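For reference, the structures are reproduced in the following blocks.
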Structure 1
Amino acid sequence: MTLDTSPNRVAVVAGNLDRYLASAKPAARALAPDAPLRPGSTLSAQKAVELWEDQVTSRELDAVARELKRDGLSYYTISSAGHEQNAVIGALLRDDDPCFLHYRSGGLMMARARRVGGQTPVFDTLLSLVASSEDPISNGRHKVWGSRRLWVPPQTSTIASHLPKAVGTAFALSRARRMGLKLPLPSDAIVTCTFGDASASHATALTGINAARYAYRGGRPTPIMFVCEDNRIGISVDTPSGWIRERFSSMANVAYFDASGTIDEVWDTTQRAIETCRTSRGPVFLHLDTVRLLGHAGSDVETTYLSWDEIAAFEAKDPLLANAHRLIETGAARPKELQAIVADARERVRAAAREAVTRPKLETREAVMSSLAPYDEAAVRTAASLPVAAERRSEYFEGQLPEAATSPARRNLSAHVNAALADEMLRRPELVLFGEDVGKKGGVYGLTKNLQRRFGRARVFDTLLDETTILGVAQGAAHLGLLPVPEIQYLAYLHNAVDQLRGEAASLSFFSSGQFTNPMVVRVAGLAYQKGFGGHFHNDNAVGNLRDIPGIVIATPSRGDDAARLLRGALALASACGRVVVFLEPIALYHERDLHADGDEGWLFDYPRPTGEPSDAIYLGEVGVYDEDATDLLIPTYANGVRLSLRAAKRLREEHGIAARVLDLRWLEPLPHEAILRHARECKAVLVADECRATAGGIADAVLAKLAESRYAGRLASSRAADSFVPLGPAADLVLLSEDDIVRAALEVLA
């Protein structure tokens, strides 16, 4: 037999199925629609035929996607071809079981939509393929599998970076019930996430699986079904034979199921896996046997790494072909019936495609970005002013309200954050606080002291030592209506997990047109000036990778009372607008008491009441101003830079007769450009005092560029930390921004 080496593998694979159906002989005896495909199976003949129809529909979507791409009408050709057995999962899960899906999930989505009814999955998928603004999930921003009604949050992941948040959702199911909160899901719901065999080796995938096992081992319900769709190849790199089974079948604290064989065998195994997950409330690993057809994507030339024999061998394992054999041989369907299903699917999909290409596209920058960073100031102010019961406050603080405290030790930045967290937990019953050492220990620096004791382990809890897991739990909790406040112990520790913010959390609203959000306030201890303690890993002075994330908000306080008010504003923003906020806490200021001289206690402040006037919260874009009447020099700065700049401003006035106005930016993303420009126009010159690294580490570049573009008429300069890691000990002073640096730069810009 001569191998078919036609480059059009879509036609070759379709031809294989067509030829079989044309030549197949019907079984001698037809199965009744409600009869099982084999004795003991729960898959009926009728359901098997419906599954096959969903699989064929998915395959036709793959074929049409390539035709549209060939004609310049669509933009995505990663297909589900060969993975259609995942339709079984879509048919067996309930529509209130959340699904976080791999990109080869066409069969699953077709079957899930059939189960729910009233859906138009073919047309919806085509609208997504052609990037139409009428695509019901992303409005044309990306080709994603997603649906609010089907409980499928859209994923853009290709490397299993959605696993940690899927685990977080499973973990949060029981956590929210312990808190007495009403959930949008029933008590026995389970979470499913799918991924490929190549992605199963990625650190993020292993992190998610490890986190689920860890939680379950500790007695915490974590009902999640990990579905590894094993096609034994990642683009061009082979997955070793038996690797997935060898790696995952013997893991403790996760039940392993091998879903291979005939369609009814896959059905029965998957059903057992789902039932096990639902009843045990623990993690399950479903190893789904698949094959990759048509290459990795439309642009993939398989012959550069596979022989024609290998390609033909893959195509011979086509699940549609195998399932057609099974349906006909068991008598579940006759060949002509399956031929009619194929013909109907081809016509339906192409008719829908002809309509989809006529539908509108995104045409303005505003339309593209409309769901990226929603902000409703009135809603935020309402959220910030929710009442805090006076009796509960008095009970929590044991009659000693922080705003009435007279002991200076109660009024540094650390104490203010601790009190503000307590008030917000009293204000917001959905708020959960977690991270490494935040529970029993009360945080490395004491900022969460007593919170677990007073609010309980359901709301304040320790996590395993993994930042990716912490941010995954935050996203999952937010999906279910909680307001998570995860803590990252040090800014340097965030970098290995920052994709959980960039690729997952901050992008969700954008790619779901605001239908899914994961509001959170991520508390991060960071920046430098710890008198050399700890070196770089405890003195990371760069926020560039955070500021680079579209839609994210970064708030950083410089003093205690501002920290309390800024935290309230951040939580209100997250709650009201579904935003991801990073609350960057300057470690060196946690316990700082003095401003100009030892013992002056100039950096201790009274605690602002949680409600009432004057304003008890700081809102997005609101800045702090010192010496507002000064007009010689404006010094925009933040965090440690505020204290340094105030010290420098005192010297400039006393030693050089220069009046400097210090502007505490408070918000590093988005920057308060309007306030900066307004104050700059009242001053002769601007000197940005940026404590972060000189090259893309901080905010000086952006501030100066905006002032220049706005045609600011005065002189511009900056003083920044050196472009260096922070060393250990006194050597740190050599590379960090100093008071002397600010004075020297001020004199130069005004010279």
Structure 2
Amino acid sequence: MAVSWLNVMGQSPDNQIDTLRLDDITVTAIKQASASVREASVTTLTRQQVEQNAVMGSKTMAEMVPNLFIPDYGSRMTSTIYVRGIGARIDQPAMGLNIDNVPVLCKENYDFDLMDIASMEMLRGPQSILYGRNTMGGVMNIYTLSPFTYQGTRLLAEYGMNNSWKAGASHYHKLSNQVGLSATAYYTSTDGSYRNEYNHRLTDWEHQGSGRIKLEWLPASDWRVSNTLSLSVNRQGGYSYEYTQTGQISYNDTCFYRRTAIMDGLTVQKHNAHYTLSSITSYQYINDNMTLDQDFTPLPYFTLTQARQEHAVTEDLVARSHAESDYQWTVGAFGYYRHMNMQAPVTFKDTGIAQLIEQHRNEALPNYPIAWDERQFVLGSEFTMPTWGAALYHQSSYRWNRVTFTAGLRLDYEHATLRYHSHTNTGYSTLRQSDGSVFAHDDIDIDDRGTLKKDFLQLLPKFSITYDFDTALPSSITATVAKGSKAGGFNTQMFSDVLQQRLMGIMGIGASYDVNQIVGYRPEKAWNYELGLHWTAWDGRLTTDASIFYMDCLDRQLTVFPDGTTTGRVMTNAGKTRSWGGELSVRANPWTGGNMMVSYGFTDARFVEYNDGKADYRHRYVPYSPKHTLFAQITHLIDLKGGDWAQHLTLDANVRSAGEIYWNEANTMRQPFYAQLGASVTLSGKRYSLQVWGRNLTDTQFSTFYFVSIGHEFLQRGQGRTMGVTLRIFVN
């Protein structure tokens, strides 16, 4: 039966969106059918839940999803993602991200603030069949408001501690019954809360602005065209890393992150009685610059700059049958192309030259010490990285009585090229130990160029069986086996260390690196075995989702420090791990106006094989992945019966928890389990809502990150108590 696109979404009397939901997934999703959604461990948030909890993007949603952890540290570039014990500190993510069905290719674009989110969902476990690369841990889908389902103007104003404020405005308008247009502008700023004791300036300041224009066109009842153009600009300090020996943040050189990003997504859909054809086309651009005092001390060791410009295009063609039939299918073809240019110079300064180069050389050959010509020089690295990939995928589901069988397969090919240019021009003098006179002088002129290429081919299957219970409300149990993968690539961060060792090798003390071996790494693969239960009871007032899983991870990508006197890190396929655990999500409406939500995740992730040549880490916990995650919330809505100006009062209390988290492979450093208490009071009328909120009200002390640089240990502390007020105004 043909369906008009105008009837896909319902509309509430006050002209605000009331998204029609099928099996906890919005019908704006292009790839999932209703049966396939129940196979996944999924967390969904409605617009009301998004606004109640101030969810603005992936990082804030992660706090509400079991076994998903996105720590807040460094900058919006450096935050990493861990799902069910899978994740890595650099390079490829373990989770995919789609905004209005458009895949975000660059991980550095994952951390953002997005205004007017209509709904969000997080599907955990491998989602590679439908979503492809880097969805081994799952995929997060974000959907924004449509001008066909909401008309009017929305205003946002917020002020909080540390002189933090937000301001936003959006307008949604139907130009006709066939054309809708919306425009959104958003800006946020904060002074920050952590101070650099070296210069007494706040480190974690930030200014961020964004805009979005969405045009939707319904040329006929069975056609839909949507185009969204967005621009975001971010400027921030960040990198509030505390030296553990002093308990202070203190470094002498500048740290900052700057990002400008553009994304345009065009979606065209043709709908008929039997299937829907969709085309999702995107252009993505990012220009960013991360500049660091890489030693994070008051001494002049070295600095790093990583400046990048990337252009990318994607195309996804999807055909999907309708849900009325017992047999459902989805078939598609996906392709992408990315072209990145990067400059990544490392500048060695006086202390770095003295302690990391001269000292090592002079200890090795004390009779003829050296002295560097100048107290600062650059190890230059420039890269060009064109990457492209293509995939074919198919998934079928067949329902027989109460049992649904699902099988899928994806063939994924990727070709990566790295063209590099490493160079330095410097020199040193060899001295006589007896009188300090110059014995000889050596000029160092290194100019290395080369091209590396890698091809990756993945075959990713999936099988599942779902049994629907004979109950009045939707309830089912599902067993799933699926394979996922995380893309391979090149370690661009390693080239400065290769160059450093090349330089020291000229002096007879450096390690010898094979560029082809140390720079490239293979894809990470995982088999996931899962049993999930979806149960609805109490006339729909109680919904429970529970799952247990076991995951075998092969060719595990690990961030390690290579042999030799180095200052960097490298991604390598160094180990095998296994993860097992469970997840429980419960939502209940126990009384009129009352809502309760609990999301708990447990993961036991350990090494099966990993020996770095210095120690055997078998049976140790995988670092940076929390063992427990917990979100619990209770809200109560009071009907004030005060007319348009005082309709409801909402009381909210919540707790966000995570831990324990091990910081190294040896498991000698850890963050114990911690909890943050939050609360809010919201007064709402027909045209506004006013919320007074507080987060981490107990001022719990915890750490979000730990690392070692040239033998020094650093931590980043979590955000302390914050309070503020948020005003939303709706004009129709």
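Out of 1, 2, which structure matches 1.7 when distance in nm of label points 7 Å out along Cα→Cβ at positions 122 and 722 is calculated?
That value comes from structure 2.
One of 1, 2 was used to compute Rg and Dmax of the Cα atoms in Å, for residues 602-649 alone, and the answer was 13.2, 37. Which one was it? Show your work: numbers first, answer last.
Details: 1: 13.2, 37; 2: 24.7, 72.
Of the options listed, only 1 reproduces it.
Of the structures labelled 1, 2, one was used to calculate distance in nm of label points 7 Å out along Cα→Cβ at positions 242 and 298, giving 1.8. Name it.
Details: 1: 4.0; 2: 1.8.
So the calculation was done on 2.
The value -1500 for helix-only ellipticity at 222 nm (-39500 (n - 2.57) for each DSSP H run of 4 or more, over all residues; to 500) was derived from one model only; which of 1, 2 is it? Don't skip to the end; give the middle numbers.
On the way: 1: -12000; 2: -1500.
Among 1, 2, the structure yielding -1500 for helix-only ellipticity at 222 nm (-39500 (n - 2.57) for each DSSP H run of 4 or more, over all residues; to 500) is 2.
Among 1, 2, considering only distance in nm of label points 7 Å out along Cα→Cβ at positions 106 and 178, which has the greatest calculated value? Display every interim value, and only then the final one.
Numbers: 1: 4.3; 2: 3.7.
Ranking 1, 2 on distance in nm of label points 7 Å out along Cα→Cβ at positions 106 and 178, first place is 1.
Computing Rg/Rh (Cα atoms, Kirkwood Rh) for each of 1, 2, which one ends up highest?
Numbers: 1: 1.05; 2: 0.99.
If we compare Rg/Rh (Cα atoms, Kirkwood Rh) over 1, 2, the biggest value is for 1.
Throughout, read-outs are computed from the coordinates displayed, never taken from laboratory work. Only a predicted model underlies this, so the values are computations on that prediction, with no experimental measurement involved. Cβ atoms are built from the backbone, for glycine too; each structure is taken alone.
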